[in-house]
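None of the figures in this text is laboratory data; all of them are computed from the coordinates on show. Just so it is clear, the structure is predicted and the values come from calculations on it, not from any experiment. Cβ atoms are built from the backbone, for glycine too; each structure is taken alone.
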Structure I
Amino acid sequence: MSAYLGEAAALPTALLWIMMVAVRHISTGLAQTFLALSPVLIVPFMRWIYGERVGLPAAAGALVAFLGVALLFAGR
């Protein structure tokens, strides 16, 4: 449990810092869209770092979310 305590403290701080840097350089809407994708982008790392099995529903959901964002930005 203590191994995860550092991650629990560091990750929210890092995410907030990254969000503030992103908002300074791109529009707020675009920054929020990318930040909302963070759970989707973590799916491959679940398998690689933690060795967890990624089920079909999680993989399909991540793919649908990623394609949805790609469609939003296709017209830009």
Structure II
Amino acid sequence: MVTKMTSVEMDLRIRRIRMPIKGLASAADVHSDSIYRFVKGLHCLRRSTNRAIAAALVSEELALRDHLVSLHGPGKAAGI
């Protein structure tokens, strides 16, 4: 289950995976201005929008992890 994220947490996760906000907006099927304004703290998102963005972030994080594992093997990607 995806929980509601704060604007600070969302901003950190977006920066950590280095995903453009427009790409995230496309993956979440929301307008990029909504994400920009939320991350800047200018407005609150509806719960459904927040969940859609969080789900898209989780999906991208998992895809990035899987890509790193395929390149380096499970031990290297986990930092072991």
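On relative contact order in percent (Cα under 8 Å, 6 or more apart), which of the structures labelled I, II is highest? The structure with the largest value is II. Looking just at FRET efficiency 1/(1 + (r/R0)^6) of positions 23 and 47 (r between Cβ atoms, R0 = 35 Å, to 0.05), which of the labels I, II belongs to the structure with the highest value? Structure II gives the largest value of FRET efficiency 1/(1 + (r/R0)^6) of positions 23 and 47 (r between Cβ atoms, R0 = 35 Å, to 0.05) among I, II.
One of I, II was used to compute Cα Rg over 2.2 N^0.38 Å, and the result was 1.30. Which label is that? Going label by label, the one that fits is I. Structures I, II were shown, and helix-only ellipticity at 222 nm (-39500 (n - 2.57) for each DSSP H run of 4 or more, over all residues; to 500) at -23500 was computed from II.
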